[in-house]
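Each in structure tokens, the structures are laid out below.
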Structure 1
Amino acid sequence: MKALRFHEFGDLSNLRLEELPEAVLAPDEVKVRTVAASINPSDAANIAGKMVGTTLPRIPGRDFAGIVVEGPADLRGVHVWGTGGDVGFTRDGSHAEFIVIPAAAVVPKPANLTFEEAACVGVNFVTAYEGVVHRAQVKGGETLLVTGARGGVGHAVLLLGQALGAKLIAVDRNPFDASAYEGMTLLGYVDTSRQHLSDAVRELTGGKGVDVAFDCVGGELFEPVLSTLAHLGRQIAITSVGTSRVSFDLRDFYHRRLNLMGVDSRALTVTDCAELLNLMSPLFLDGRLRPAKISKRGSLREAPELYSYVSRGDGGKAVFVLD
């Protein structure tokens, strides 16, 4: 089979298209013919050696959609989607003609999504669901603030929050662009390049603050985001851009009885993620959730161009189309 693979960490020139023998399945595994696979920033970071725990040589790629072609008879022919914190790191990933996954990780993709669309869901929505539903337990009527709102995870968090009936505040460092929030009803938008975050949020919430802040940026923005929380507020941290060390007023933190929660999608295996995708399927079927827009498509041979596009952070999803 044709697959992208890297044998050492470094720049994208280490990623090469190779011809590899197809894997022999264990009794509890299935083989999926990859129809589409998206590229995440973490896939590029993986090649650069910035992701902990990767074993080499490795086929990268976390998100995929395809068709089961080998395995138990009742699973063959099933159209599936998936992702995993182990996929592309400790088990070979989706940027190949075939991917092998546990049979327990087989989840039928929503019928209303194309393979390309389904391949763009994985990491972004699994991270959002784990943070919004499992950790913060956002409820209808609560106010949910999202930083990095135009990014993949930020977009997913906003849609999921809206599906749960939360009031949404989007935060980004760019002027408001209505097309980026199509179909969403926002309580407000904060452009951090022009506005003071805490002051803007207090004005939007009548001085109360927000119930939940989902921080997709971290770093220098961490403490300002923490200041937007109401009493008993919850803050989700998933990354830290720039610096990994932050500071905040500890007395203020415990007087307001705040909760700080970390979410790491790498800790969720392909089987763990299958459970979350299965829970989200009805929300995609009824249109309350929808994948990010696809900006670039290409074959595995066009990997340098597509990976470079994702590394630059130009926005939108880049997808390998293998069928």
Structure 2
Amino acid sequence: MEAETRALDAAPLEAGVHAGGSRQRVGRAQPRARSGGALLAHIRDYVALTKPRIIVLLLVTTVAAMLVADPDVPSLSTILWTVLGGYLAAGGAGAINHYLDRKVDARMARTSQRPLVSGRIDPRHGLAFGISLGAIAVAQLALTVNVVAAALAATGLLGYVFLYTMWLKPRTPQNIVLGGAAGAVPPLVGWAAATGGLSADAFWLFAVVFFWTPPHFWALSLLIKDDYERTGVPMMPVVRGERTTRSQILAYSVLMVVLTALPAATGFFGGLYLAAALGLGAGFIGLAALLVARPSRAAARRLYLSSLLYLALLFAAMAADRML
């Protein structure tokens, strides 16, 4: 879930090399005058380290999980404290990811202008910022929500940094499958925030995000395959080819939709959710099947962008079904 929608159409380029052949210095902060406008720009760069566009979707799953776990609705203060802690934890993980991936980012068109790559923020400052956000998030959640939610947020952060970014991403094309567990933690944080613990039903929500992640991210990886190939990151389209990637997207899409229907079969969710799950799922599978039958960048982009809306609407349907 680290992908950003901007720059999907950017042409491949060697981001670390200027037209004249001189190499861009990666990670050295450039002097910046601290005028009012420059200060705002610097603040925006630090906010960008947190990957706010990605966090919005994570917070949707967190809040929806809270409403599923407690249909009577948790207190507003609990929701707000959980949202704040969730943002800080995910933002800290994002900032640390920027630091760890800065050399790879410098060679990718999509990420070549990130703050640490361009030198607008010193890498050491970016790393300290990420670690600080993570530590504050865990302490804040423990003090204002509960210890279980804090521990789960810490698990998600550490899983994203160590399991996905440092270990799986540079080693295996299954990186996003196994590493997707870290991105599936926010619903568990929401559930624990609302109830003080976890139950078996909470893991339905975890599983939905877990199986949603591969088709979502592989659709993006088809769009930026050249970037990954240039940097040596073993993403599925680079290692197994685009045809296999499209087939895997369809297979995971079918598996995900079947999984989303199971909670209704057990009675945990009712007819409202089932109708939404089947309708949204049919659309998702249809887009994945179209990508297989008529491969194109447009089809991959359509599936990628639609997958974001799919997950938000599915979790909204979960919350509405339980509350109504």
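All of the numbers you see were taken from the coordinates with simple rules; none came from a lab. Everything numeric here is computed off the predicted structure, so don't read it as measured data. Cβ atoms are built from the backbone, for glycine too; each structure is taken alone.
If you line up 1, 2 by mean count of other Cβ atoms within 10 Å over residues 192-199, the top spot, with the largest value, goes to 2. Among the shown structures 1, 2, from which was the value -6500 of helix-only ellipticity at 222 nm (-39500 (n - 2.57) for each DSSP H run of 4 or more, over all residues; to 500) calculated? Value -6500 for helix-only ellipticity at 222 nm (-39500 (n - 2.57) for each DSSP H run of 4 or more, over all residues; to 500) corresponds to 1 out of 1, 2. When distance in nm of label points 7 Å out along Cα→Cβ at positions 48 and 264 is calculated for each of structures 1, 2, structure 2 gives the greatest result.
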